[in-house]
Structure P
Amino acid sequence: MKRLAPLLAAAGLIASTVPLLTATQVSAASAPEYLSQKPSWHRCSPDQPASYECATLKVPLDYRRPQGTTIDLAISRVKSENPAKRHGVMLLNPGGPGGPGLDLPLAMGEMMSKDVRDQYDLIGFDPRGVGSSSPITCGLTDAEQNFDRPYRPETFSSDVTWARTVADKCRENAGSVLPHITTRNTARDMDTIRAVLGERKVSYLGYSYGTYLGAVYSQMFPERTDRFVLDSGVDPKMIWRGMIQVWATEAEPAFARWTGWAAERSAEYGLGDTPKAVSDTFWALVARADKEPIDFEGQKINGDLIRSARGVFFYPAQATPLVVALKAAAEGKPQPAGPDTAELKRLLTGDRAAAPASDNGTAVFWSVVCGDTGSWPLYAEQYERDAAKDKIKYPLYGDFASNIKPCAFWDRPVESATPMNKKANVLTVQNEWDSQTPLSSGQGMHRALKGSRMVLVAGGEGHGVYMTDPTSCADAQVNTYLTTGRLPAEDVTCQTGPAAAERSDSATPSKPAKPSKPLPIPSGPGRF
């Protein structure tokens, strides 16, 4: 690999600079054919607005071989309705890795302010390997797709078998494509979209994993980076094992915050009148469920499943009724009046029960997180040591996060991870209490991107900020940046009114208001 490094670096440089010219500026003799193609726009669907147009581009599977094998890249657009105010194009990404983005121009266009909307043609795309963009599969079963695996000495060998099986099945079913399903190649695809649309620069709005994709683009193509909003940030220094492990480290302060919240409402919920008492109640419930699973809405719930719902503790108003309901079920008591029990079950189990049979999203997830970086440990023994240690250090989720993953058996990456060493005048946005990309992660991205500014919503709960809460204090800052191109003079910390948990006239505290059509931001295990 050391001998190959200079060659790969040179190939990467050439590949990253090929799409410099717009399609109208190059000739077939001087540039690869994929840069000369013209999108053939058509109505996406008869039951969708005529303004929502789709097209398919051909892009190189391997940008080091631009004349070689190509794959499909599905793109979409909704054009600005005010050409006089049009600034350019804005690419959109919902997160993932593995999240489709083809329908984002419709979903987001309806929620953007008119001042922002007038300035951009909104461009959606399914990233390579996803959805309508030459989708890949590993042929995984539903059980094989679930990576929430607690560490226990007696089951670790089966965890190793699972991780190896996933890697082997991915290699068997998509081995020729997997090495090229990476963030760097998706960034190159974005620049190909820019080139064939005839734009000198692109603007961008990316959520969650989309923040890392946007950051990588800003480093690979800094001269073509226009107005970039990176919402709910991934720390580039933590890709990707560290980003899974941060779910464990940051769940602990969220859990402590929850115990205080529930203790203040002990008369209502009865979980304990001090944070320690609430914590003791919770861990007694976990121990009880480990000995004898709790029958909850027809499903057997053990202690590991309760711990795997670590994300819910970032939302005290949701976590508390869930723990109350589980406690009642464990004691054989009727469910307390209040939140719908089906919703409580969803909070506990995530979206696993409703997940589609397709493993496309999971296949892309592992392709990216394993193929972006060579920093994954290669020996099962290290995962076992880390999982055993972190189960004690971060009892809620530490062993899940550090347990073995398929990346231990993945082929080594074709390229190194992207260094963050170029100035990036981008805007980062972050909620203080985000379960998927926690505050420490968002701050890490802000630090990594020199020249960036951060808008932090103090007390903000939830994954995704801009346009996810109509009352968010961050929206005005983002709108100003997108309409003027001017970053705030310094970082901004704002507060969105009273904390969401306090805005309630009923016995059950309300959640933040959500748009009528929620943004398709992936969340839950396996999605950033």
Structure Q
Amino acid sequence: MYLEHYGLREAPFSITPDPRYVFLSDRHRDALAHLLYGIGKGGSGGFVQLTGEVGTGKTTLCRLLLEQLPENTCVALVLNPKLSPVELVETVCEELKLGIDGKRGSLKALTDTLNIFLLDAYAQGLRVVLIIDEAQNLSTESLEQVRLLTNLETPTQKLLQIILLGQPELREVLEKPELRQLAQRITARYHLTPLDASETEAYVRHRMAVAGCTRQPFTRLGLKALYRRSGGVPRLINIIADRALMAGFARDQDSLGERLVDRAADETLPGHARYWLRRHGAWAALVVVALVAAAGTWAWQHRAAPPPAFVDEPKPEATATGAGDEEGERLRAALAAAPDTALIAYTQLLARWHVDAEQISVRDAARCPALIAPGLACLRGHASLEQLARFDRPLLLLFGKAPHEMPAVLQGVGKERVRIDLSGQRYSPSREALASLWDGDFSVLWRVPANMPARLDRGASGPGVDWALNRLKSFDGGDGASPGANFDAAMQARVEKLQQAYGIRADGIIGPETLFALSALDDDGPHLSRTMD
């Protein structure tokens, strides 16, 4: 009814999950990164859990996840989990298109059939994923049966990866003592929260633009009221905004202000939602703002200063030489629209090293202490792209300055172009375009022996020295570790040559930068791609 009045091709606020209208806030990108990280571990971990209030976008994320799964993935999607254990296994078998005629009702026969399929899929290099939506409705018995389905495994990985999507009640369900075995197997958790005020405004503008609107009918006060009355829940935003557009059309109003939005909310929201949002919405917003401000202050006070250990090398001039590069302009626009990329970037980097998200806090990794955990080191510094390419390891390029740094994962370096992931999106700008956007700050994490000290110099001995000598052997072909080996003058000279090769200050001391260079000599672990040119 109101489409022509507001210059729309179609209704912009339908509650059906049309992929054209998908709007990914920072928290939605983070949630998607957690899901992809859990699956990307190849089933070697356990369960992945995503929770969120009704209407926050869990189903939308599930659809995006299905679109981004690797081609060698088989998916079983269970949408109605109010099933007995036998019915649940039957549904999984049906989703995987397994022949179960004559086996229905027999839990053993069904499980045996599923296990045979999983072993065959593993032999063919296929990955099998089970996604259970509305998982808070699973009974205790069905949840225990789900856990038992993951018992089939090889010495290195599980053969079935399970993702549980549910409302916040799912977290309470999994806290039951009888489900502690399942809870301990959850290796990635994420709770999806509603949009904030600025994201709500961006969400509304995005949907209106997709629907063909060239002039925003909601006033600034109208948008604030829309956030206040919806609490930032996308489904409630859609319901209220649609009713406001209809009311504005009925009153022949071109602008939709605060009073009309409030009236639309009164007419559409259920009574308990109206009461809670009006009573608590403003206070909740103040609390969120205070927490964000406090977190930003803490991060600034505890930031790590970049070590000046890299030797300055000539870098491309940060001029307009990259202008006109389409990928560079895409990256520039993405950086302008992505205020916080740290969580998803560090999640991606941890995933490249197959680090369990349950053992390592992503936020702890983002603070980048010298030793994040035993066997996992981190380093912040300043270097040229050429210097970083020598290490042949994925790392984070830091765009902007603290406390507003935007990390992006450097995935590859070619002769002409580089490959970068920012907020889950891939960009391939030219080297010149990158030089105009990035000033050389970086952050990197990597695996080291658990007993490796933070610094080694003349006179040291022990396992750390042995490890360093074996790495130096792969660098210069000299002697490796031997009984009673120590850090002598000959080893110091070899360390200085390594440092010169990697553009590190040649002081003969194995500090964080040299430790990273030694680690880069190991064939194990992720490497940069060189094939984008």
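Comparing distance in nm of label points 7 Å out along Cα→Cβ at positions 95 and 383 across structures P, Q, the highest figure comes from Q.
Comparing relative contact order in percent (Cα under 8 Å, 6 or more apart) across P, Q, which is largest?
Numbers: P: 18; Q: 14.
Between P, Q, the highest calculated value is found for P.
Out of P, Q, which one gives 0.85 for FRET efficiency 1/(1 + (r/R0)^6) of positions 111 and 447 (r between Cβ atoms, R0 = 41 Å, to 0.05) as computed from the coordinates? Before the final figure, lay out the partial values.
Working: P: 0.85; Q: 0.65.
Clearly, the read-out refers to P.
Ranked by FRET efficiency 1/(1 + (r/R0)^6) of positions 31 and 183 (r between Cβ atoms, R0 = 25 Å, to 0.05), structures P, Q are led by Q, which has the greatest value.
Suppose percent of Cα pairs over 36 Å apart works out to 46; of P, Q, which structure was it derived from? Write out the running numbers ahead of the final one.
Values: P: 33; Q: 46.
Of the options listed, only Q reproduces it.
Thinking of P, Q, which structure, once helix-only ellipticity at 222 nm (-39500 (n - 2.57) for each DSSP H run of 4 or more, over all residues; to 500) is computed, gives back -11000? Of the options listed, only P reproduces it.
Just so you know, all these numbers are worked out from the coordinates, no wet-lab data involved. For clarity, every value in this text was computed on a predicted model and none was experimentally measured. Cβ atoms are built from the backbone, for glycine too; each structure is taken alone.
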